[in-house]
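Engineer: Read through the structures below before going on.
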Structure P
Amino acid sequence: MRKVYDMVIIGSGPAGLAAAIYAQRAKMNTLVIEKEMVSGGQVLTTYEVDNYPGLPGINGYELGMKFRQHADGLEAEVCEDTVEAIELTEEQEAGETLEAAELRLRRTGPSAPLKRIIGQKGTYLTRTVVIASGAMHSKLNVPGEEELAGMGVSYCATCDGAFFRKKVTAVVGGGDVAIEDAVFLARMCEHVYLIHRRDELRGAKSLQEKLFSLENVTVIWDTVVEEIRGQEKVTGLAVKNVKTGETGELAVDGVFIAVGVTPSSKPFENLVKMDHGYIVADETCASSVPGIFAAGDVRRKQLRQIVTAVADGANAVTSAERYLTES
């Protein structure tokens, strides 16, 4: 007899673990699949989280562990595997007792297909899926970036900007996010450098006008960062002009890298509707495929923060419960 879950959650960052907590409290038979050895997602690499309500200044790793401990306390089942695809299947649940069959039909209806999740280590059958696989910030891949992550290197100005109040920072990038980050940081930082490898920005003209009106922002054109320098914290950047070849050093207290975000959605690209790799789902977290939901950074939405990921996890489970009872 193949075990069939009420819900499989793909990913155990804040969205996935919040979904696991809500699913366990709803008495759903749930499995969390995580590709890494440790749960928590990107929050694990955040040195300090100062905007999660009720826990100001908490270490990112500690917050991630608290999420996992909460889920473990509710006896959520977690396995380590890498999901490669999801298939819809009419496979039936052989060997069910009459009571179990009646419960399944009452919760899912005879027309609701099962979902087969294909992992590198095994396959899993489930009635609903919450995709909470997150997204990865694109990196510069320069010396010092990994070593100083969380110690002056950040990928989220709204998350970490407050730590650099009255200090000098740099933003790397030329799109909407980079410009928005520079404008946001200019409100609190002594000075902000915007470093862009080309001679014009790609962001919206309205954003550019706002940026150029700020006296404490300097745009450094045709320039790339070759190294992020510092020991225990960022102290400067080694930069190079791509046209002249001239090199130099820029003294900064922090650098915000805004060169793109890649959602971790490739295994699902031929299954659900997407927009530039993000799964299209509204605040109910329902995707274009009934019974499949998206939560956290992999979902198309305005703001990607820990608190919004957690909210998505709760919404996804609530929507899945409704799907199970109404299908």
Structure Q
Amino acid sequence: MESVVLYRKYRPQKFKEVRGQEHVVSVLESAIKAGNIGHAYLFSGTRGTGKTTVARIFAREIGCDEKDLYEMDAASNRGIDDIRELRDAVATLPFASEYKVYIIDEVHMLTKDAFNALLKTLEEPPKHAVFVLATTELDKLPETIISRCETHVFRKPSQEMLRDMIVDTAKSEGYKMDQPSADLVAILSEGSYRDAHGILQKVLTVSKGKSVEAGDIEKVTGAPNSRLVNDFLSALSGGELKDALGVIEDVVKNNLSIKTFLTLVLHKLRATLLMRFAPEQKKNFEEQFSKEDLEFLEDLSKKDGITLDTLGRLLKTYDEIPRSHIPQLPLEITLMEMLGR
């Protein structure tokens, strides 16, 4: 396997290669075709959704030479002096292009004074300057900055989009990967193309032969195996507090991530309830889960122990885990509230 990082190797180089952001790409392509290039764009969205990638493609499509493309990470260059230096550089003419493009990543990290300095530049930009600001936290940007930009919101890719990308990438690297394994990587990547490629890179490194199995992914990522998740769901359905807490104890003893464990639980709970209330949904899960898991979940859907309230409580618990000094505590409390007698 090549040493090139997969995310860089398979990074889209053209608009047509960008997945899941058609609503952004179509607007940018139309603007370029019409020659209507704005002076400031704001790309917002969660990490790994392609904001910087699309910004680079946009720069190339408007004819910006590499010499005239500047990228700045506001997380490490966030002060007023950094922005003043940028402002002075903006005033100079491009080397080899009609435009100089400035991509400022994580722009929400700028200080208040730096934002004020940037605002002056956005208010009166040279004709040759184009700014693309990227952020994962739009709510932290001053309204004065937002109002001077053409804003585009990048969507999280669906699990199906991620799964298809993972399968395609593995195939391109000469590996065979079944759908349930690709779905597991998609779930663990939490809506990030970059994270999906990163997980896949690790998995391909340790996989024996040219076939990737769920066990390889579990070993590399520390994800709990399917049996643990199913044992937990069985205990939950049967109202067995001792058994459910025992599974949590096993997860902790094996140094597995409680958050990842609950993520997998929630995905299976969703499938269980959908198959109960809308049996025709079963076909949508045939590729997502192994045959054994699908049979288990279908059987679980016919029992009364799993309810919408169960799912709702665990969703709230999921949000509490990152704020807890003891990661498993929110889940243990929820279980005791639901199953304690």
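Values quoted throughout were computed directly from the atomic coordinates according to the rules given, and no laboratory measurement underlies them. Just so it is clear, the structure is predicted and the values come from calculations on it, not from any experiment. Cβ atoms are built from the backbone, for glycine too; each structure is taken alone.
Engineer: For distance in nm of label points 7 Å out along Cα→Cβ at positions 82 and 162, the calculated result is 2.9, so let me know which of P, Q that is.
Structural biologist: Label of the originating structure: Q.
Engineer: In terms of FRET efficiency 1/(1 + (r/R0)^6) of positions 130 and 178 (r between Cβ atoms, R0 = 41 Å, to 0.05), which of structures P, Q is highest?
Structural biologist: For this comparison of FRET efficiency 1/(1 + (r/R0)^6) of positions 130 and 178 (r between Cβ atoms, R0 = 41 Å, to 0.05), the top structure is P.
Engineer: So mean count of other Cβ atoms within 10 Å over residues 210-217, computed for just one structure, reads 18.0; which one of P, Q is that?
Structural biologist: Q
Engineer: If you rank structures P, Q by Kirkwood radius over Cα pairs in Å, which sits at the top with the largest value?
Structural biologist: Q
Engineer: When distance in nm of label points 7 Å out along Cα→Cβ at positions 74 and 114 is calculated, the result is 0.8; to which of the structures P, Q does this value belong?
Structural biologist: Structure of origin is Q.
Engineer: Have a look at P, Q and say which one yields -7500 for helix-only ellipticity at 222 nm (-39500 (n - 2.57) for each DSSP H run of 4 or more, over all residues; to 500), as calculated.
Structural biologist: P
Engineer: Relative contact order in percent (Cα under 8 Å, 6 or more apart) computed as 16: which structure among P, Q?
Structural biologist: Of the structures listed, the value fits Q.
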